[in-house]
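**Q** In what follows, structures are represented as structure tokens.
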Structure P
Amino acid sequence: MRRLFDGYAYGEGPRAGCWWDDSHLDISRPQVANTLHTDVAIIGGGFTGLSAALHLAQSGVSVTVLDAQRVGWGASGRNGGFCCLGGSMASDAVLDHKFGSAERVAFRRTERAAIELVEALIAEHGIDVDRHSTGETSLAHRPKDMAALRAHAASIPDNYGVPYHLHSSEDLAGLGMSGPFHGGLTIEAGFGLNPRKYLCGLAQAAEASGARIFEQSAVTEITSGVDGWVLRVNGYKVRADRVVLATNGYSSDDLPEWLAGRYLPSQSNVIVTRPLSDEELSAAGWTTDQMAYDTRNLLHYFRLMPDRRFLFGMRGGIFTGFRAEARATARVRADFDAMFPAWRRVEATHGWSGMVCLARDRLPFAGAVPDHPGLWAGLCYHGNGVAMGTYSGAVLAQLVQGEVPQMPYPEALRTPLRRFELGRFRRAMIPLAYAGYAMSDR
């Protein structure tokens, strides 16, 4: 496997302190131990892969999920649990320029449809995900950022068609959002959840519908033949008529070669505190369960969870290894202390990191891999994969069956990924980009 980071990034070290693992137990699943045949093989047991498996199995398709580790081991099981608008980093102006205003609105409405799909799956399968928050709130970390939030607010009726609320800095304390903020914008779309509970619920629903899920079953080779695809797994052959790639930031540049240079993993770090008392919450002035993030490019995202633990994450990790992981966690803690000084002595019981996945054009992709008949892919959700990953899996399930998706499928989502200019050296772009972001965030 040809990956961008060293082996530590793909081992247990970065996720050793993941709170979600302690919050909910899942069953263990078998590994591939003999030759198999399946209509559709799905590589990756995260949001995209499990959603695709569920929807395919419900349609009566023979489907097999192959995960190198275990269900939700990658970014899906390490994220902040924000089921929200997003999936892209492209602005409205960029979308208008590339695709036109109608397609821009179509993509934005797809973001909303992705949230609604997660809601529908949770309800249909009775998954208890510890749901909370009415949409999410963006908080201005500088006075001048309120102008951008007001401009964004003006676009919401056209793009999303959902309620929204602008907040002055004076409003925030009354909303239970005290802190070094200069106002905010709440968009009533999305909610917080426990991603592990959601993933486990998807996996169980897929299995109940007939899907097979194998863990500790890394795909080390993919070859095409006259009668489909052959995947090498644990020394055995898995034959599949069609294949779905759902590995996102944990992909490999040579599985298949088409992926080389078309995705860019980037680290995101999270800490979770012990449960906070009512007195501690009042001392900081943060008493809401609203999920929130600030307006930095290297943003912070945070929320008070139902058990009163506080989750706080940020983008910006560059290097891997035990020492680099410790430095990144210390940086997250320093920013947490600066934002919530009343909690400086509150213990963070858990801390971990995972890979978000970026695209050259800052857009997600779900569709057929060009020049590879029978091969599909869904990836690059830019840190917002709960909803968009789930949605992409559902779209792929329809495409794999030769159907025209019966759900919004805008051009921005179906346009194949372009290569980064530096190819296999593209990781070198991250420190330069992050340095620029850090300067602009001041």
Structure Q
Amino acid sequence: MKGSLWPVVLAVAVAGGAVALPALAAAQSRTDQCVTCHASLPESRLAAPVRAFSGDVHQERSFVCVDCHGGDPTSPDRAQAHSTGRGYRGKPAGPQVIATCARCHSDATFMHKFAPSQRVDQAIEYATSVHGKRQAAGDTRVATCVSCHGAHGVRQVRDPRSPAYATNVAGTCGACHSSPDHMKGYTRADGSAIPTTQRAEYERSVHHSALVTQNDMSAPTCNDCHGNHGAAPPGVGSLTTVCGTCHAVFQAKFASSVHGQIFEKACIECHGNHAVTEPSDSLLGTSKASICASCHEDKDDPGFVGATRMRGAVDRLVNEINASSALIDRVRNAGMEVGDQDLALNEARSKLVLARTEVHAFDPEALDKVVSEGTGILGGVNRAGAEALDELAYRRRGLFVSLALILLVVTALGLKIRNLDRMR
């Protein structure tokens, strides 16, 4: 089926649904022989759909078997129940799956009864996806609606049991994309084989850790970068846009940098794509572990000099923050009030975040300016900490003198009392 025929398929499906659904709704009030018969079948593949459909989002809204499969649900006779004259369509496959789901999900008026805010352009989006285009070209192995949402046990996306729930998406995509047998023969635009290591790499990434371990539901998974119904690999020209969806400030800094004009693959040149590790200062600089050194090896290279300078500036601010924090902790443990200093330290830490962000502009002077602002704040913190320690020392000296005077007075009183006792 050609991609250009999808609007026709959807129009026919929606129009057909408008006629058929009221009749099917009327049939719901009668005995559903589909369930009765299939539940008693010895073959698990025929009985399993009945069990799975219990709790399905469609079953909860009173949809029945014939809404998708057609046929006569009131007849106990198999031939009559499966009669094409009664609209029996059997098990949808390939384009039929999309058309079957689109009968309802592409009808805005119908969907408004159940989910007013739900989009109704999924089928059209699918037609623009890699999956949809391959299916239109005759590929019968590509994913369809049921590949990601299931067929008889469909759950709402916000249900943790749904294959499309955020923490389950990698496993859902990986069912196909991690299978060498399934992916055999599929290639990229340049003709190279599509790898099957994406899920394993993603599960080592900082994104997966944030999503699964830290339960940060804003962390990205497969469909956040590739799309879901309109799934497609990000093109080289859109990589910064994909990453910039979350990392907007980094995108802006990188776009203005010299590397933004050179790096074809943008962000993933340094951070990778699926196996994105937690970024650290070790990536910056000219050590063997740094990213910069992979391109800038010559000590006379301006890039080498700039990377060294930027790493030194960041390290300096980190060390000064640690030293100031230790000073304020010492003052706090002595019982002194340090609320203002804690606020100033947080401001200095914010400058460190900005400095690490500024790295993406690859401008040592701009980074030095941010670091200088941070060290200026820390200078005030250190002065306040030193003054607090001086005041603490003064208080301790005063306490010592006071205790000494009290001791002298007590001693003198004791001697006086002793002398009075002798005189008596």
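Any read-out appearing in this document is the output of simple, stated calculations on the displayed coordinates, not a laboratory observation. Only a predicted model underlies this, so the values are computations on that prediction, with no experimental measurement involved. Cβ atoms are built from the backbone, for glycine too; each structure is taken alone.
**Q** For which of P, Q does mean count of other Cβ atoms within 10 Å over residues 83-90, calculated from the coordinates, equal 23.9?
**A** P
**Q** If we compute relative contact order in percent (Cα under 8 Å, 6 or more apart) for structures P, Q, which one ends up with the highest value?
**A** P
**Q** One of P, Q was used to compute Rg and Dmax of the Cα atoms in Å, and the answer was 34.9, 133. Which one was it?
**A** It was calculated from structure Q.
**Q** Given a computed value of 13.8 for mean count of other Cβ atoms within 10 Å over residues 75-82, which structure among P, Q does it belong to?
**A** Computing mean count of other Cβ atoms within 10 Å over residues 75-82 on every structure in P, Q gives 13.8 only for Q.
**Q** Separate question: If mean count of other Cβ atoms within 10 Å over residues 43-50 is computed to be 31.8, which of P, Q is the source?
**A** P
**Q** Figure out for me which of the structures P, Q the number -10000 belongs to, where helix-only ellipticity at 222 nm (-39500 (n - 2.57) for each DSSP H run of 4 or more, over all residues; to 500) was derived from the coordinates.
**A** P
**Q** Taking distance in nm of label points 7 Å out along Cα→Cβ at positions 163 and 219 as the quantity of interest, name the structure among P, Q where it is greatest.
**A** Sorting by distance in nm of label points 7 Å out along Cα→Cβ at positions 163 and 219 in descending order puts P first.
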